[in-house]
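Structures are listed in the sections that come next.
Read-outs throughout are calculated quantities, based only on the coordinates presented, and are distinct from any laboratory measurement. Just so it is clear, the structure is predicted and the values come from calculations on it, not from any experiment. Cβ atoms are built from the backbone, for glycine too; each structure is taken alone.
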Structure I
Amino acid sequence: MTLAARIESFLELAEEWARGLYHGMITHPAYEKIEQQAEDYEDAFMLACFPDAFGIPSPVSYYTAELLPFLEDEFEAWERRMWDRGSLLERKGHQYHF
């Protein structure tokens, strides 16, 4: 193996390591927080549209029932998430206090 080939392989390894470090320290936590925030917004929207799923009477549910065929997959996942979650305060508290 020549010196030039060894230097090139070292540079490739260093570049891969630097990309992994950048992703692990900066990019990944940001994606995780963005996904959690988007999930919170989706949960709030679904709760506003379908409060009857949790026993909260609302006249809005009559009009938003037309959305149910379009949101069928999201509705099942949302309902499961809401029943599994301890509380919204617990989720928000976990988000800011590791």
Structure II
Amino acid sequence: MNIEKSLEDGKLSLKIDGRLDTNTSPELEAELQLDGVKEIAFDLTDLEYVSSAGLRVFLTAQKAMMACGGRMTIANPNAIVKDVFDITGCSDIFTIV
């Protein structure tokens, strides 16, 4: 998994490619330093797969944004990742654009 990260004016943008699973989710967690962050934007254009461990990272980030009055968006999930969000009910929780 590769992560491109940028932080500007309280907006944390993360572009993720590869697989987000039990082995790689700690790497994404480590990138989620949320001090002063009011918005998180995930770009999943090149994410091939997400497991329950990856979903937990997204849910934790969503919870943190809700707690501080911030916002989280997920952009461009492929059909496989979108199916995982739909099956688990996460599509109702996340803002997917």
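Structure summary
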| quantity | calculated |
| --- | --- |
| Identity of the structure behind 2.0 (criterion: distance in nm of label points 7 Å out along Cα→Cβ at positions 10 and 66, calculated), options I, II | II |
| Structure with the greatest value (metric percent of Cα pairs over 22 Å apart, set I, II) | I |
| Mean count of other Cβ atoms within 10 Å over residues 34-41 - structure with the largest value, from I, II | II |
| Distance in nm of label points 7 Å out along Cα→Cβ at positions 26 and 74 - highest-scoring structure of I, II | I |
| Ranking I, II by mean count of other Cβ atoms within 10 Å over residues 18-25, the structure that comes out highest | II |
| Which of I, II yields -22500 [helix-only ellipticity at 222 nm (-39500 (n - 2.57) for each DSSP H run of 4 or more, over all residues; to 500), calculated] | I |
